[in-house]
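Structures incoming, each one as structure tokens.
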Structure I
Amino acid sequence: MSDLEIRPVTADDLASVVAMLADDPLGAQRESPEDLTPYEEALQRLTDDPNQHVVVAVREGRVVGTLQLTIVPGLSRRGATRSIIEGVRIHGDERGSGLGTQLIQWAVDESRRQDCRLVQLTSDVTREDAHRFYERLGFTASHLGFKLAL
């Protein structure tokens, strides 16, 4: 798949990215592809933060995948830096093509380049296919997560 480019997201990619975020039962409940204003503001905040890496996978000029990688310096684990993978989405036409593996591998490689000692991610408990996917890539379900909506 040498025709694949993984690069930083741009404002021109935003509608495609938001459409992918909304293209599943969970995303359909929480995303608003018809109004890009809040996403434009969020993209500016992300772009301004050197610890945030939002990328898109582009094939033949079309955005077909995305993820966000956050670099988090810390004190625990002897002052280790870790990374967090979020918002992994693959366009419906590309699911099962190996693109998800390539995106996660990009994130792991970038995490190593950034001298991270741990890569972590969360996945909604209902996403059983995603859990199997991450486990095949070597991730372990080691923690129980909690959220508080504000």
Structure II
Amino acid sequence: MTGKKTDTAERPMLVVAAALCGEDGRWLMHRRPAGKHHAGLWEFPGGKVELSEIPVEALFRELHEELGIDCREAAPEPVGFAETAPHDTGPAIVILLYRIRSWHGEPQALEGGQIDWFTPADALALPKPPLDVLLADQLFQKH
């Protein structure tokens, strides 16, 4: 570790994602809408952590905005993380994945794309962005 200060523009983008497990043991995945980066690929729902937020607060906000559900009474369990490789082009990204087993409301795709529920084997087989591939591997190896 160097003592060099990192400019805000150089800091990695911190992202939170949720692994929502239904009562039947299936997992919710979100398909990215057309026109977005990684369009058509499946991912764990979530989004960017704002500077004024801690990751769990951002997770609750993002799930409310994206899916219309309330998870504030849930106990999110950290289950993995993934980050872009140092040689990757584009902004550096770090995704924190949390397992959530309870929420209020019925998940809906409020920001485009679609959602569906999958067994672990089916979720692993879905076409996903590279970081979500890593997250799914971590989650379902621990499941």
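Rule-based calculations on the coordinates, nothing more; no lab input. Worth saying up front: this structure is predicted, and the values here are computed from it rather than measured. Cβ atoms are built from the backbone, for glycine too; each structure is taken alone.
Looking across I, II, the calculation of distance in nm of label points 7 Å out along Cα→Cβ at positions 70 and 118 that yields 3.0 traces back to II. Calculating Rg/Rh (Cα atoms, Kirkwood Rh) for structures I, II picks out II as the one with the greatest value. With distance in nm of label points 7 Å out along Cα→Cβ at positions 110 and 126 computed over the structures I, II, the top value is the one for I, the highest of the group. Given a value of 137 for volume of the Cα convex hull per residue in Å³, for residues 78-133 alone, point me to the structure among I, II it was derived from. The structure behind it is II. Assuming -10500 is helix-only ellipticity at 222 nm (-39500 (n - 2.57) for each DSSP H run of 4 or more, over all residues; to 500) as calculated from a single structure, say which of I, II it is. Matching structure: I. For the structures shown (I, II), distance in nm of label points 7 Å out along Cα→Cβ at positions 14 and 62 is largest in I. With respect to FRET efficiency 1/(1 + (r/R0)^6) of positions 22 and 86 (r between Cβ atoms, R0 = 30 Å, to 0.05), the largest value across structures I, II is given by I. Figure out for me which of the structures I, II the number 18 belongs to, where relative contact order in percent (Cα under 8 Å, 6 or more apart) was derived from the coordinates. Structure of origin is I.
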